[in-house]
Structure I
């Protein structure tokens, strides 16, 4: 007869889901035969992923085109042993994942980290997650809508705005798209949850 596995209070606290968890990446597929796996970061500058070795996981909510779902239960907490850039993505290894089968079981898992691990942004820089939900107002005091996401076009990001008066989900053609550049964005106030822009209602 084997004794039941016990966990110390410290282990339980470490595995507790953080209240400020933010999704920062997805696990794509196995890489090699020793348990390494590929990681697709949601940001082109994945500093938050490198800032902590404790990743919280959730299984994929929906199927991802071109990405097969993993088999088995996704662990709640993944302790990262090594993480590095590889090609146009990242590769990582984790405690308890020692072979290709273990890595394949993680495919599609969503990676979350605590917001407290995000490096402090420069005065004129903002994390995308902080912009979502902000109200967009133009110089005339007219409300254009609410930020529901951003697009990465390469040279710059573009705000995706749900126009005022429309309820979610809105169709792509109904969204307002405003380049997130100083030529159009006058001010961002996270405290007031408002973005001021030089943009007309008829644009």
Structure II
């Protein structure tokens, strides 16, 4: 049984089990209140599922891509929760969960997953379909581009079916982790996929104060 958390696009928390599926899920597309609602989401999902931290076998973290401010909230929450209850952290690429949900619900063929990167830019990942285990096969990305670039004939994935995701389902993220582990697939690197520098940077040195 896993707790899954993603804040790469909106906020989503879920408790999943390989045999029982998605037991409880809390999601919102709000991209401004990750820090305010993540704690309640975790508590409510655990309460609805009727489980305690000791019942979990791991914590799944969506590593993005996502905007710096929102993405780091979910990753930090997942890392702290995993450390606090002594469970392993299982990192996954958030776009893979979107593709998994698409194929799991009957979608097929080549796919381009797109999420909002802010600053009039988009994150994207390209998929060729599913492998024999039913897991999405990512062949390119995650990448960052201007909206017009994805519609340009020169973009190598312009012909793929495009799926614009406003949230990433933690339920799909958790089930991807369960089935990926069962199939012996590796997890992602434990590094956030920001794909660009944060909006706020540290000053190179102290400011001079005039007399």
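The numbers here are math on the coordinates, done by the rules we state, and not lab data. Here the structure is a predicted model, which is why all the values come from computation and not from measurement. Cβ atoms are built from the backbone, for glycine too; each structure is taken alone.
Computed over structures I, II, mean count of other Cβ atoms within 10 Å over residues 128-135 reaches its largest value in I. Tell me which structure, out of I, II, gives -2000 once helix-only ellipticity at 222 nm (-39500 (n - 2.57) for each DSSP H run of 4 or more, over all residues; to 500) is calculated. That value comes from structure I.
When mean count of other Cβ atoms within 10 Å over residues 136-143 is computed for each of I, II, the one that comes out at 14.5 is I.
Any idea which of I, II comes out highest on Rg/Rh (Cα atoms, Kirkwood Rh)? Intermediate results must be reported in sequence, preceding the final value.
On the way: I: 1.05; II: 1.02.
Sorting by Rg/Rh (Cα atoms, Kirkwood Rh) in descending order puts I first.
I have 26 for relative contact order in percent (Cα under 8 Å, 6 or more apart), calculated from one of the structures I, II. Which structure is it? This value belongs to structure II.
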